[in-house]
Structures are given as C-alpha cells and as structure tokens.
1. For which of the structures I, II does the calculation of helix-only ellipticity at 222 nm (-39500 (n - 2.57) for each DSSP H run of 4 or more, over all residues; to 500) return -9500?
2. The value 1.7 for distance in nm of label points 7 Å out along Cα→Cβ at positions 55 and 159 was derived from one model only; which of I, II is it?
3. Compute Cα Rg over 2.2 N^0.38 Å for each of I, II and report the one that scores greatest.
4. Once distance in nm of label points 7 Å out along Cα→Cβ at positions 7 and 207 is calculated for all of I, II, which comes out largest?
5. Upon calculation of relative contact order in percent (Cα under 8 Å, 6 or more apart) from the atomic coordinates, which of the structures I, II produces 18?
6. When FRET efficiency 1/(1 + (r/R0)^6) of positions 71 and 191 (r between Cβ atoms, R0 = 41 Å, to 0.05) is calculated, the result is 0.65; to which of the structures I, II does this value belong?
Structure I
C-alpha cells in the first residue's frame with residue numbers, strides 16, 4: 001500500500017511537470033494495466049480530473065491480443081497502441097509466443113532479441129529494421145515478409161519458410177538456416193557471414209552482393225539464383241548446386 005502511495009506521489013509530480021504516459025510508466029515501473037489502475041486511483045482521490053484521466057486513458061490504445069495459430073487460445077493480451085508494442089510487452093513479461101498468429105502484422109522496428117517465435121505465423125508481416133538477434137524462429141512462416149535491414153544475427157531459422165521474403169540489407173551473420181526455404185527471396189546486400197545454410201533452397205533468389213564468406217552451404221540449392229557480386233570466400237560449398245546460377249563477379253570459394 002505504501003508503495004502504491006509512493007507511486008501516486010511520483011505520478012502527481014510527473015504529471016504536474018508535463019510528463020506523458022510513457023514517462024509515467026517508465027518512472028513508476030508500471031505496465032499499461034498498472035497505469036490504468038494508478039490513474040483511476042488518482043481520479044478517485046481528486047488528484048486528477050475526470051477529463052484529464054479520460055484524456056490519458058484514450059492514448060493507451062485498444063485491447064489487442066496475440067493468439068495461438070493452432071488452438072486460437074489467447075497467449076497474451078493488453079491495451080497497446082500497436083501490435084509491435086504488444087509483442088514487445090509479451091517478450092518483456094516472459095510470455096511464450098511460439099506458435100503465435102502474427103499474420104500480416106506491422107512489427108517494423110520490433111525489439112525482440114532472443115525471443116522464441118518457433119512455428120509462429122508471420123506471413124506478409126512487416127519486420128523491417130526489427131531486432132531479432134539470437135531469436136528462435138524454428139519452422140516460422142515468413143513467406144512474403146518484409147525483413148529489410150533486420151538484425152537476425154545468430155538467429156535460429158531452421159526449416160523456416162522465407163519464400164519471396166524481402167531480406168535485403170539484413171544481418172544474418174552466424175544465423176542458422178538449415179533446410180530453410182528461401183525460393184524467390186530477395187537477399188541483396190544481406191550479411192550471411194558464417195551462417196549455416198546447409199540444404200537451404202535459394203531457387204530464383206536474389207543474392208546480388210550478398211556476403212556469404214565463411215558460411216556453410218553444403219547441399220544448398222541455387223537453381224537460377226542471382227549470385228552476381230556475392231562473396232563466397234571460405235564458404236563450404238560441398239554438394240551445393242550452382243550450375244544454373246548467375247555468377248557475374250562472384251567471389252567463389254577456393255577448392
């Protein structure tokens with residue numbers, strides 16, 4: 001009770017100095033739900049007018065949910081302005097979001113390093129400039145997703161479906177994409193140094209200027225892929241099929 005009283009006093013001071021809801025949540029260590037309770041208590045105590053309370057409540061967003069794509073059960077729900085913020089809140093609170101239905105979600109700029117998105121549905125999701133370093137995306141459905149400029153370094157993408165995904169300028173250094181499907185994917189200027197790409201598919205993929213130095217490419221398929229200007233120095237290409245790939249200016253691994 002004393003802790004709550006202390007937060008009310010801190011919030012009263014912050015509001016008086018013009019702080020917004022984000023500052024209130026950060027300074028008082030509150031979730032969206034916690035802020036709602038705090039504002040309600042302040043209104044009841046006469047420390048905040050009804051109009052002021054309603055105005056702040058209106059900026060907290062609408063109730064959003066993350067559901068399991070297989071069972072339709074709610075994984076996590078909260079009032080948030082955007083789906084990106086909802087996912088970040090779920091990750092911060094330790095919720096398991098594997099198998100999540102994030103079909104077509106706008107998650108641009110998402111900060112979810114180390115999170116587990118195993119078997120999540122992210123078809124046509126916008127993950128531009130997202131931070132997913134060290135994240136687990138095992139068997140994740142990412143076909144036609146936008147991952148331009150995303151940080152996927154050391155991420156686990158084994159058997160992920162990335163057909164026709166835009167992964168240009170993304171950082172995939174050290175990532176594991178064993179048996180991943182990247183047919184028709186755009187990986188132009190992608191950083192794939194040291195990545196594990198064994199048995200991955202790159203049919204008709206765009207890998208122009210991609211850096212795959214030191215990567216593991218054994219038994220990978222590059223049928224009709226464009227590897228123009230790509231760097232493959234030190235890559236293990238044992239069994240890789242590049243017979244029909246475009247290799248203009250490609251820096252191939254030495255035998």
Structure II
C-alpha cells in the first residue's frame with residue numbers, strides 16, 4: 001500500500017553570527033520573500049550562542065522582526081550544552097534563561113535534550129510552548145538498540161515532538177538511521193531523525209521520505225555541524241527528490257550502494 005507523502009519541515013538555525021542579518025530583513029530594501037527565511041517552515045533560535053543577558057534581549061528582538069515581516073515560520077528556542085554540540089559549558093544552569101521566557105514572547109516550541117529533561121520539565125511546562133525532546137550523538141553512531149531505548153524515554157514524557165541527530169560515518173549507519181526514522185513515523189506531531197558527518201546531507205534529504213519531516217539547515221555562510229545543507233539548497237533538492245517517480249524509497253528498497261551514490265552526488 002502506498003504511504004501518504006510527508007511534507008518536509010525545513011528548520012533554519014539562528015545563531016549570534018547570523019542574528020543581525022536576519023533581523024535586518026525587516027528593512028525596506030530587503031524583504032522576507034527574497035531572504036533565506038522564506039525557505040524555512042521553522043526557525044530554531046540557538047540561545048547558547050549568545051552571551052548572558054543578551055540571549056533573551058536578542059530573542060525578543062528576533063520575534064519582533066518576524067512579526068514585522070509577517071513571517072509564517074514557527075519558532076524553536078533551545079540552549080545547547082557543549083556535549084550536545086552547543087556553546088554552553090556542560091555544568092551551566094539553564095534554568096534562569098528558561099524562566100526568563102515567561103517575560104518575553106514565548107516560542108512555539110522548546111527543545112531540550114532528553115538526558116537533561118529530568119528536573120527541568122516542570123519549569124518548561126510553565127511556559128506556553130510545545131515541548132520537543134532531542135538526542136545528539138556528535139562523534140559516533142550509537143546503534144539502533146540505544147536509539148530505541150532513548151525513544152522509549154522520550155515517549156514516556158509525552159512530548160509534542162522528538163529529534164534525533166547522530167553521527168554517521170558509514171553508509172550502513174545512515175541506512176539503519178533511516179530505517180529507525182521509518183519505524184517511529186507518525187507517533188508524534190513533529191519528528192526529526194538526521195545524520196551528521198559524511199552521510200549527514202544524504203540523511204537530511206531522504207528522512208522526510210521515510211517519515212521524519214523535521215530537517216535542519218543552516219542560514220548564512222557555514223553549517224553549525226558537518227552534514228547540514230544551506231536552507232535554500234535543501235529546499236530545492238527536496239523538491240527535485242520528491243518529484244522523481246523513481247525515488248520513492250522505502251526501508252526495503254534503500255541499500256548502502258544507493259546511499260553511497262547519493263553521498264557522491266551531494267558531497268560538500
């Protein structure tokens with residue numbers, strides 16, 4: 001039976017490096033429609049890339065700027081620790097910054113790693129935002145059994161969405177990750193399962209076809225992790241891939257050789 005197609009949800013990443021440019025899109029000479037934001041369904045504000053109190057000030061200005069241009073993109077607010085690829089020291093207490101969101105415009109979604117959710121969820125649930133639980137493995141592929149256990153932990157908290165981002169060195173890692181994406185499709189309103197490293201671009205191109213619609217992309221000059229696409233290029237590649245009648249991949253039809261061919265085609 002043919003499955004219903006999944007509409008990709010491209011998530012652009014906002015950092016201290018590109019924040020001022022994004023806010024400048026409210027200027028008369030640069031409109032939202034011809035900016036990179038126009039390719040994004042969601043925008044993730046990486047609060048960990050800002051210093052101290054400027055985090056919430058810049059977040060507030062960012063949300064105002066989106067309102068000024070009438071941007072339809074929904075927002076995600078997150079504070080990444082170094083162990084998860086972020087800028088904050090692993091011992092950093094994120095509670096006061098999360099608490100500060102009660103005094104500014106609340107994001108549509110709050111993202112926190114499942115490993116750090118214990119003790120923080122009571123605070124986060126006081127903020128009128130939906131919860132996304134995430135997991136990152138920055139340097140190695142953890143294996144499917146480990147991902148399934150992490151998924152069970154996430155599921156027990158009944159989040160709105162889940163996100164997995166793991167390093168994939170080999171085609172077989174990517175293949176297993178895409179099969180995992182397919183196995184959990186439809187269980188949450190938002191699902192992201194993507195690779196980093198050599199097979200990151202391949203996984204982000206194909207994961208929506210396997211049931212994980214959230215795909216993260218960079219805005220600006222450089223990716224925040226290896227294997228990301230630039231948002232406009234990802235949007236165009238997804239359109240081409242989904243329009244191809246011969247590329248209706250399933251866990252049964254995908255092979256390591258096919259993924260290697262994709263990696264060769266879309267390297268860089």
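1. II
2. Numbers: I: 5.5; II: 1.7.
Computing distance in nm of label points 7 Å out along Cα→Cβ at positions 55 and 159 on every structure in I, II gives 1.7 only for II.
3. Values: I: 1.27; II: 0.98.
Largest calculated value belongs to I.
4. Details: I: 5.2; II: 2.0.
The maximum falls on structure I.
5. On the way: I: 8; II: 18.
The value was obtained from structure II.
6. That value comes from structure I.
Every read-out reported here was derived from the displayed coordinates using simple, explicitly stated rules and does not represent laboratory data. The model shown is predicted, which means the values in this text are computed figures rather than measured ones. Cβ atoms are built from the backbone, for glycine too; each structure is taken alone.
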